[in-house]
Structure P
Amino acid sequence: MAPKVLISDKLSAAAVDVFKSRGVEVDYLPDLGKDKDKLLAAIDQYDGLAIRSATKVTEKVIAAAHRLKVVGRAGIGVDNVDIAAASARGVIVMNTPFGNSITTAEHAIAMMFAVARKIAAADASTQAGKWEKSKFMGVEITSKTLGLIGCGNIGSIVAERAIGLKMRVIAFDPFLSPERALDLGVEKVDLDTLFARADVISLHTPLTDKTRNIIDAAAIDKMRDGVMLINCARGGLVDETALRAGLDSGKVGGAGVDVFIEEPARENVLFGAPNLVCTPHLGASTNEAQENVALQVAEQMADYLVNGAVSNALNMPSITAEEAPRLTPFVKLAEQLGSFAGQLTETGLTGIRLEYEGDVAEMNTRALTAAALTGVLQPLLQTVNMVSAPVMARERGISVEEVKRPRQGAYETYIRLTVQTERQERSVAGTVFADGKPRIIQVKGINMEAELGAHMLYVTNEDKPGFIGHLGTVLGEAGVNIATFNLGRTAEGEDAICLVEVDGAVGDAVIGRIEALPHVKQVKPLQF
């Protein structure tokens with residue numbers, strides 16, 4: 001029986017043609033995603049679900065979809081898909097991360113011009129017959145400094161366009177290497193420097209715990225008087241109340257906002273503010289972009305349903321059926337090593353080196369390297385996957401090196417990942433034991449053995465008597481239960497590392513108490 005796909009949101013007709021040409025049955029019901037009950041009643045008929053942003057693929061929808069094998073999002077963001085629930089049911093979630101990059105970048109540039117020349121207000125006034133020429137004095141873009149928060153795929157396109165407009169471009173992006181910045185013609189700076197120097201600030205970063213409200217009242221206070229803000233990335237990057245206050249006071253000279261914390265934005269604190277240009281999340285709304293993402297999602301879904309090929313999956317490695325049994329544990333190990341290093345990296349990445357020793361060196365190291373890069377980049381780029389991670393690393397000028405060699409050390413096989421930053425190198429190594437579970441075997445040259453759980457504490461300290469007791473006391477008094485406790489040191493009385501698995505997330509207050517303990521150098525909560 002031919003696989004069957006439901007398209008529940010408005011999608012280009014080209015997607016329907018692609019499915020049919022590949023032997024996939026397709027039902028195009030573009031309004032079904034807006035009706036939860038009808039979607040729940042219909043979803044069990046389909047092997048695939050193609051969506052945009054209107055359809056909410058909740059845990060309830062996934063539970064009702066017994067045939068469902070793949071969800072394809074025509075676009076980047078998958079906030080409307082419960083990826084954890086999909087993974088638990090074995091449903092692949094795909095997106096199309098690169099199909100609308102140019103369109104979104106062009107919208108940011110258009111918003112910048114609209115704000116600088118007060119286009120929207122001048123249009124409304126002129127069409128009302130007022131002819132208020134002196135009221136709409138604008139500013140030139142030429143020779144102004146554009147500050148980019150995020151300089152990945154979309155941000156780099158904005159940089160290229162802005163340089164063509166004779167703007168100076170500075171960028172804050174932890175993953176942007178100095179070499180990549182040089183290639184783009186932008187100057188890499190820290191966030192406070194960007195705030196202090198930029199005439200225009202444009203956001204091009206995902207919404208994560210680290211980037212939420214990256215523009216708040218304190219940030220606005222650090223900016224130049226009259227700064228212009230452009231957000232065509234994600235609602236939640238900007239504190240809307242703080243931005244309104246900045247616009248009202250004149251500290252912010254103008255703003256272009258395409259995305260909001262709550263959408264559709266029927267009411268918003270920003271509405272009515274001076275020199276504000278708003279659009280209803282139009283960043284990807286061009287005929288070309290819609291055609292691109294529709295074609296891409298249809299081709300990816302058809303490839304999987306017909307041939308079993310996996311592309312741009314957010315929750316599944318790109319591994320063939322023949323490789324899977326042997327490779328899968330090492331994919332998990334590589335991603336955990338990357339995540340371990342990525343969560344501990346706070347300065348700009350310049351390079352990543354992966355050393356494969358023993359049997360693992362003969363495996364599909366391309367998949368393993370992609371898994372490791374996914375882990376490294378995931379903390380800041382939450383939608384990264386094994387397909388997009390190598391591309392994103394290249395875009396940011398991060399060099400990736402693979403070293404393969406036969407067994408030399410005590411372990412039959414292992415992977416060592418080294419992260420190179422502008423300040424230092426940090427390495428972590430691991431292997432897979434006979435039980436199929438990944439283990440950490442070395443951190444920063446210190447030998448130790450640890451299995452990574454969902455919630456971990458990473459502590460670096462001086463090897464002095466009493467440390468373990470003090471740490472246990474702090475956790476016990478806070479009601480934090482210890483699952484496993486692992487130690488390693490360079491030598492007696494010297495540098496030591498402690499990896500503690502706990503049964504739940506540890507709050508900032510407890511982290512602060514641990515940091516205050518004698519001989520503690522660094523404390524970092526990790527999640528896997």
Structure Q
Amino acid sequence: MRFFRLHLNVWSIMSIIFTLLIISPTLSIFIQIFEKPNENWYHIQEFLLKNYIQNTLVIVFFTGFFSVMIGVSLAWLVTAYRFPLRNFFKWGLILPLAIPPYIGAYTYHGILNYTGVVQATLRNQFDIKANHAYFDIMNIPGAIFIFTIFLYPYVYIITRAYLEQQSASLVENARLLGSGPVQLFFRVIMPISRTAIVGGVSLVVLEVLNDYGVVSYFGIQVFTTAIFQAWFGMSDVASAIKLAGILMAIVFAILFLEKVLRGRKKYSYSNAKVRPLEPISLSREKTAVLFVYTALIFTIGFVIPFVQLFQWMLLTFEKVASEEFLTLIFNSVYVSLIAASLIMVIALVIGNFTRLSDGAWAKAVSRITVLGYSIPGAVIAIGVLTFFLWIDRQLKGVYHAMGIEAPIILSLSIIMLLFAYVSRFLAIGFNPIDSGFDKIGRSFTEASRLLGIPLTRTFFKVDLPMIRGAVFGGFTLAFIEVMKELPLTLLLQPFNFYTLATKAFQYANDERIYEAALASMLIILISGVSIFIFHKVLEKENR
């Protein structure tokens with residue numbers, strides 16, 4: 001009985017309910033994955049599955065490799081050296097994250113194709129007729145380039161935050177022992193940053209596995225495109241579920257590999273006096289090289305696509321801007337705000353429960369909470385759809401009693417889409433909350449309880465004000481992710497419900513790239529402003 005007195009309160013009960021709801025879609029996939037296969041599945045297994053696996057693994061491996069090289073090098077340079085516009089680049093290098101990869105894909109294709117600005121300039125200004133094959137990015141190397149240049153900020157953000165907290169003595173001792181910049185980077189910085197690097201590249205890999213827009217637009221056959229083809233092209237949900245199951249197995253294998261790569265190596269301080277790393281100045285030539293490299297990555301990852309989209313937007317603004325477009329903006333902001341709010345409420349409930357409980361159940365709840373972000377959106381969409389169809393079947397009698405003849409209500413509503421967003425992005429809101437609770441500990445809460453203040457009142461009066469920065473940061477990140485999300489929205493959107501993301505992809509898929517610019521620019525601007533605000537809040541919290 002002592003266990004129940006300690007743990008069965010409003011926080012634990014709500015956490016149990018939320019956790020069961022979160023894992024229900026995933027369980028529905030596991031249940032159906034072992035059903036008897038049909039003819040479509042045999043065809044996929046014999047002729048297509050090998051190609052899906054090869055393409056997926058090649059893109060994942062090379063994107064991860066190049067993202068590490070770019071992200072870690074940039075994180076080290078802006079942390080360790082002084083150069084022009086360093087303070088701007090510290091947050092400016094995050095901005096490519098504001099451009100969803102599928103928007104970057106059709107933008108660079110438009111820049112590099114035969115009628116694009118690059119080939120047109122070569123023909124008209126320099127009378128050079130270049131081989132079109134040299135500028136073709138609609139292939140696997142092109143997809144790797146797109147994913148790398150728009151996803152490297154995941155590695156950059158985590159590694160930079162880690163390096164800024166490292167002791168200066170590690171680097172200074174290495175320099176005193178004769179290590180040059182290159183040796184220092186590969187022999188000291190890369191090893192001590194291994195945990196941060198693996199964490200960042202894991203997010204990159206998960207984003208690549210989740211993507212549908214880039215690979216679909218480029219015509220590359222991977223698991224997400226296969227799931228869409230089975231679901232919509234063949235009307236075969238059973239085969240889509242089996243493909244989703246294999247993709248989940250690949251994801252879990254990658255997560256297990258992440259744990260192995262992290263290992264048990266930890267680098268901690270040998271004393272309590274830690275002096276943060278101070279940036280140093282280099283020679284004029286080296287500073288120039290450093291600036292050019294940093295500015296080049298920023299230009300390719302943000303400036304070029306932003307300027308090109310802005311130009312296209314000006315050309316088509318009068319044609320595209322309409323009342324219908326205002327509806328798109330409203331839909332995008334509306335679902336993003338509601339989903340982000342739900343995510344933060346659930347994250348606060350589960351975060352507070354896991355903080356106050358030390359048992360195995362609390363640890364399991366925290367693990368399940370972050371599971372959704374590791375599962376691609378197409379997989380979650382299938383799980384959510386089958387879960388809601390099951391609920392509708394159970395409520396069939398209730399619908400008839402209410403005079404509703406339609407056998408499916410919830411499965412056609414926006415509730416299903418919001419549920420999918422929460423399942424997918426709960427980890428985005430939970431991780432900042434979990435970190436915030438770690439910082440404040442339990443001493444203030446226990447002091448409040450000793451004074452006789454109830455647990456819930458303590459949370460609102462004591463705990464919540466102390467983690468408001470983490471709450472705002474988590475809300476901002478969740479809002480950005482929902483705003484940019486494509487696979488979930490395409491698969492689960494209600495009839496005649498479109499967002500900026502789905503409309504931009506629809507225009508691009510119909511080869512109306514110029515018309516897609518306005519929706520894309522709004523996504524980028526909203527995401528960019530949100531990233532800037534998040535950066536400022538994070539800096540304030542660190543201070």
- [ ] Tell me which of P, Q gives -9500 when you compute helix-only ellipticity at 222 nm (-39500 (n - 2.57) for each DSSP H run of 4 or more, over all residues; to 500).
- [x] P
TODO: Could you figure out which one of P, Q the value 11 for relative contact order in percent (Cα under 8 Å, 6 or more apart) was computed from?
DONE: P
- [ ] Using P(r) over Cα pairs in 20 Å bins from 0, in percent, for residues 31-342 alone as the calculated read-out, with 29, 52, 18, 1 as its value, let me know the right label among P, Q.
- [x] P
TODO: Can you spot which of P, Q the value 198 was calculated from, given it is volume of the Cα convex hull per residue in Å³?
DONE: Q
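Read-outs throughout are calculated quantities, based only on the coordinates presented, and are distinct from any laboratory measurement. It should be emphasised that the depicted structure is a prediction, and the values quoted were computed from it without experimental measurement.
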